[in-house]
1. Comparing distance in nm of label points 7 Å out along Cα→Cβ at positions 43 and 291 across I, II, III, which is largest?
2. I, II, III: which one has helix-only ellipticity at 222 nm (-39500 (n - 2.57) for each DSSP H run of 4 or more, over all residues; to 500), as calculated, at -24000?
3. One of I, II, III was used to calculate log10 I(q)/I(0) by the Debye sum over Cα atoms at q = 0.07, 0.13 Å⁻¹, giving -0.37, -0.96; which?
Structure I
Amino acid sequence: MPRKVELKILYESRDVTKALEKYLISLTYTDSTEKADTLSLELYNEDKEFSLTSYPTPDAEISAFIDGYFCGKFRIDSVRRRLYTFSIEATAIRRNSEIHKTKRNRNFKNTNLSKIVSQIAQENGLTPVVRIEDIQIENLQQNQQTDAEFLKSLADRWNCYLKIQPDRLFFVERDEFENQEPIAVITENQLIDIDLEDQTHSIFKSCTVYYHDPVKNKDLSYTYVLKDVPVGEILKVHDKVESLEQAKKRAIAELKKRNRWRTSGSLTVEGDMSLVAGAVVRLELNDLFTGNYLVEESSHKVDSSGYQTALTVRKIR
């Protein structure tokens, strides 16, 4: 028998849980390490209630609680009418949309990565949460990019997570997430479904980064080799870096990025709001897929069959 789940739904700050109770087919809350969180509702609409007088206001605010857990505040992005159903898609509210809209041209000189990230966050009214091994920057250009696009390029370049919330901006090294202890152990008999893949192709063993040394006035290179990868491809990065220090960090970051999804996939378990994006779980499966996995995305769905949590995961150790 499905576990009873307590839901609470607010529309423009009004509690509409009871009003929607007989219409609600499903509610899905999705939490991601990097993308904006989303909320989806599917409703019965046989008598066209939600296509006529109750049509939701575009850009209206909607919130949800699952078993007392506050999923957040969301802005309605789209509504869809089908023959007998009506669905609502909403995205976590952005307090300041300028970070996503305004394109800028500017240079950052004689600074470091954490200062650049913190400056951009503060300019957009966000509290910066920056946890990285810092990198000195002599000259870096933001060229016809929004602040969000520019920060995403920096996160990709230096193997960091970027997540922009309504009031905070997270810029954190992926290693910090991956070094966490597991918050839960999931065994075979707890799984509702699982789909994991271990790829043996397109795995990289080493990375060479080419750079110019202005002091020696020479074109040089740096190669980083992964000791725990016995066989793999060689990656070459012709990229502009300013120093040997940057070349080393760039090589390591690029290797981790390319090999990140080597063992990855999805799994579904009974609903659990503690299984959030950014957490580490341990899978005990008595085969090669046993290990610690980072949750990249968690999707919590409540419907007539009960409450299930679907996770997108990748193996970290």
Structure II
Amino acid sequence: MRFRSASTVAHHRPARSPARVAARRILWRLLTTLPVLWVVVTVVFLMIHLVPGDPIVQMLGDGATAADIAGLRHAYGLDQPLGTQYLRYWRGLLHGDLGQSLRLHDSVLHLILQRYPYTLALALAAALMGVGLAIPAGAASARRANRWPDRAVGFVSLAGLSVPNFALGPILILLFSIDLGMFPVSGAGVGAGDFLRHLVLPAFTLGSGLAAILTRMIRSSMLEELGQDYIRTARAKGLPESVVVYRHALRNALNPVLTVIGLQFGSLLAGAIVTETIFAWPGLGRLTLTAISNRDYALVQGCILAIGLSYALVNLVTDSVYALVDPRMRR
């Protein structure tokens, strides 16, 4: 009777396909996202109970009668036990019922669906603008490290990190809208062409910080890749420097940047509040500020829930894309 060694058995064991490994990783990431979504929903539900004072009195004002307070408390279900309220909130959430806006007299879900596409378009435009500026700037900076182009890119990226949105936005309005008249001051316009013109300044304001972060990351990652053995081999074969830098080094240098882009895209969705307010952009962030100023707690809950769920789902998509793109994640 012949026995095979452990190494021989391991050698003949069928290897897992990269697609199967990636699919298992994505499924596992999806399962680990479910507790995060539960925490987000729970925290949003508890918001109205963590507000100092009586939120119903704050909604109606100090002149409200006891009957009005009791009626609104019953309409919101706040006269029921906390556990019953929690189950009722989950039931409504699963059925697409986030409640009614007290001030705007419309369903919270309908108001969010009206504004969310504007915020999503702004975040996508800011991300594309940030990535489009960062990749060539970071690659050029790494290619000419410690020379004047590198120092110039470093100065510009530092300025992009240092200037906040609430300062950059008015500067862009004064320069490009009022002085030069190139772009509109506020709003979203009517029609596709007008919409894109209105989108330029808010997208640049929101994406400037992302461009600065990614530029520094790409430069650092490119410098690391340019020192690898396969780069020296490619140069020794006589490949043009542009092919070595942009086809080989840059492609591998972008792998760790994917995760940062996903995380920053979630931050763009959450951080669009200031930019939308400056440019009067009709998005979810501006709706959230309006709801807070009106003490419309049901609408505040819905807006924050939409932002939180978007952040979690963006991270899930980023991890899934990373598992498909990076071969090291499929081993």
Structure III
Amino acid sequence: MSFPTTLVLVLLASYGLCNLLLSVAVGALWRAGGFLPLKRADALLALRLLPAAGSALAVLTVVLPAFLLYEPAHADDKPGALLVVAAGLALLVIFDGIRRAARAARAASALVRSAPSLRTEAFEDGAQVSLVNLSEPVVAVVGGWRQRIVAAHCVAAACDGEEFRQVVAHETAHIDARDNLKLLALLAVPDVLAWMPAGRALNAQWQAAAEIEADERASGADPHKRVALASALIKVARLAIAGPRSARGAHADGPGDGLEQRIKRLLAPPAGGAPAFPGRRIATSALLVPLLAVPLYAFVHRVIEFLVAFGR
């Protein structure tokens, strides 16, 4: 087996094994309730992406330099069974992530294509909403980098002016937070956690938190706006109960997105904001991993040799 082939297999296998271990660890801690205090959407997003991001960081900053420094360029090793299986696992999670992302993109495109546009309305904050002829009461942000709001005409007809403005403000808050791209990352992230109940629970928890935070950004502390948004949510829920449901692939809000909790929060006095998630500090700390691992490169290479030879 040539040096380039060995390198590719080692990187894939290392990613697969790291991903498996981190996914199992996150899943076990989630089942044990270790992450129950996490309420903010950005904290839940970071936790959900940890297995894939942590594995990629370890492979690119620890395994790759250790292999290049200590592996002879003329080495011609025969791969063992563990190396092949672990590399196959990595390829499987990568292609499965691509499949999930493609399926979500197709569903979003189908939603737009199946809904003939009636007209576009502009609002005071600069938001533009495309009203479409759909039987389901969908209000959705579609698109990735170029996002826009799509709303079923039945929603605009059921809400009064202030209620619909708050619905649009809620969707605008999703656009400002780039929640569509975050949702795509959650769907496409290549990890074993995606196949586990904990991964699906984290996705649902993030979506619920993102909805609540968009409600708060849209209505703020204004009691009139909060009541108007709560009223609009109830009206949309009634429309959804009365009408048919179809598959939704974009970021679409509906009665299944923690409706009761959202309405209770909107009708209660505004609560104090949760502490900001220290995302930058965590990212900075993660960048220290390559520096701390430099003295361990020789040991890492011995582990790689064991991985290559195991089951041969």
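1. On the way: I: 4.5; II: 1.6; III: 2.7.
Sorting by distance in nm of label points 7 Å out along Cα→Cβ at positions 43 and 291 in descending order puts I first.
2. Label of the originating structure: II.
3. Here the read-out was taken from III.
The numbers here are math on the coordinates, done by the rules we state, and not lab data. Quick caveat: nothing in here was measured; it's all calculated off a predicted structure. Cβ atoms are built from the backbone, for glycine too; each structure is taken alone.
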